[in-house]
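We did not get these values from a lab; they are worked out from the coordinates using the rules stated. This structure is a prediction, so every number in the text was calculated from the model and none was measured. Cβ atoms are built from the backbone, for glycine too; each structure is taken alone.
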Structure P
Amino acid sequence: MVYSAVLAGCGSMSKGWLTALSEHPLLKGRVRIDGLVDLDRPTAEARAKEFALADVVIGTDLDAVLTETKSALLFDVVVPTARAGLVETGLRHGCHVLTEKPMATSLPEAKAMIAQAEAAGRVHAVVQNRRYISGVRRIRRLIESGALGQITSLNCDFFIGAHFGGFREDMDNVLLLDMAIHTLDAARFMAGKAPRAVYCLETNPPGSWYRHGAAANAIFEFEDNVVFNYRGSWCAEGANTSWESAWRIVGTKGTLLWDGEDRFEARVVDGGSGFFRPLRDIEVPPPSNGDQIHGHASVIADFLAAIESGAQPETAGSDNINSLAMVLAAIESARTGQRIPIAV
């Protein structure tokens, strides 16, 4: 089956979507882009030309474009403040909606989207593409295997000097809201634990080229006494980590180190005596499904599979609201200086 789709928001982020749709083997020939929407029509026209979308409907009004195309899918790549109205419009037109992160700017907004999708009988999911990479899936399998024992803490460092220009440099809470949600979602997925509370310190360090919140330190409490420590900065020059962060995951039997790229070190205790117990290297298992490690393409493929099967996609809004709640609670903690419970 070939699905007709409209993509709304034709800025730089749309290129990743359109490239995956047009080139990746998981998706090639499965989706036809029939509409492009952007408040700046020339931006949409330029994207149509770049991807040779000769017969696409182009407009500045989503309602009008969906009325003309009668598409089954809406791909939402707009700025977060415009998301609620866009998702409502897509669901009203009977579209299944795949939206960029964060899924909303508040929990009431997110809950409204979930209720609207349920009432419409449509799939609503969020692009958490960074959980669809090999390293994250491999760590999830290692933790599930019990090889590290009972997980006690997840610890990650994200330090990158990223000069985007544009809207990010003028955002409030830019690191937590625009980037950390990927890392927080990955931690929740890898641990398989629900978040319960957070204490967060957010700063905008000297020399930052962002207006607000380019760095944060957060301590999350997960269920079963698991702690997740996050340290991050988007204005840290000189020694960039991977975009996926550098991780240390500690269990009752041993520890896993991951550099966020291709290097894993996993060791468990292998003896019962000595000041430092002897250790043994263990293998990190491969991903269980090779289709789940292709970022954008895997998210979209999972979205399409959910439409066809009637099952919920992995990043359904009804689940992803928990990752949004982590971000919003961290922001509230930073604002108040208090430990904030996380509840959806």
Structure Q
Amino acid sequence: MKISTLLFGLVASTLSAVPLVAIAQQPIVIKFSHVVANDTPKGQGAEFFAKRASELTKGKVKVEVYANSTLYKDKEELEALQLGAVQMLAPSLAKFGPLGVKEFEVFDLPYIFDNYAELHKVTQGAIGKNLLKKLEPKGVTGLAYWDNGFKSFSANTPILMPDDLKGLKMRIQSSKVLEAQMRALKSIPQVMAFSEVYQALQTGVVDGTENPISNLYTQKFYEVQKHLALTDHGYLGYAVIVNKKFWDGLPADVRGQVEQAMKEATDFANKVAKEDADKQLELVKKSGKTEVHVPTAAERLAFKKALVPVHKQMESRIGKDLIQSVYKETGFDPSKF
């Protein structure tokens, strides 16, 4: 009787160990949700990150990428991350104002960056790091900034001067800065989810929008917009963020490997952003569906004079000290406008 009991115990313990081994071998899954197409800089960066995370962790981490709002629309995804329904996002920087971290709206200020060199002094320096730390009380850890590009205005009527946007219903992201920007142009700002924009442009619910070339091209907005002005008036970028509890719970060695994958993906995504914009602009021109206008120096100056006063209007919201620190980093002088 004792032998049979012992044998039974051995068999039972062996069987019970099988699922434990299987569980131990299961990869850590990171659901990475975003709202744009796979062939955008963000989409390509997410896929590159997924590949490198798997390689560097030797399969311990599996990143599942969900593109084009297949899991959540841009209004829903931050709450999903905070609840742990997804582990990783790369929302546009404008999304953090509604989350309660209004300082990120400094990136929405029109003409605060003239080029990528100025921008990267901020995103890759102390200012950028300090801004990401402000997300932690919200249960969010910021990992990196990814570029999309500089925005241009599009509409179905020519855009040469600021007055050409007067009275037009212009789609924007949810951002008080972007609202103020459109009102400075005497446009009517329309907050709308990114996934709804094509149909809204097609049906005339909105007259125009502002987007980097990658969004204009990959979402086929150029099919339903007759005119594009390369104003480069604002920056659209993303912060790659992760659920803080999930991130802090990763084994230290795995977290280090994932951080390395993110660093490589950031370099890749930012390189793609610049290269793709140049290629896609040529494709938009070749389509013959959108007439592309390059503003003259006088036209660009007119847009700057119309829009730079928004910086002063937003000091109480974003923080005067923060805006001044960006000026100091980039060499921007608002008094010229």
From the coordinates of one of P, Q, Cα extents along the principal axes in Å, for residues 49-120 alone came out at 43, 30, 20; that one is structure Q
Can you tell which of P, Q yields 24 when relative contact order in percent (Cα under 8 Å, 6 or more apart) is derived from it? Q
Taking distance in nm of label points 7 Å out along Cα→Cβ at positions 81 and 161 as the quantity of interest, name the structure among P, Q where it is greatest. Q
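One of P, Q was used to compute helix-only ellipticity at 222 nm (-39500 (n - 2.57) for each DSSP H run of 4 or more, over all residues; to 500), and the result was -10000. Which label is that?
P
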Candidates P, Q; distance in nm of label points 7 Å out along Cα→Cβ at positions 153 and 273 computed = 2.3; producing structure is Q
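Have a look at P, Q and say which one yields 0.35 for FRET efficiency 1/(1 + (r/R0)^6) of positions 33 and 193 (r between Cβ atoms, R0 = 35 Å, to 0.05), as calculated.
P
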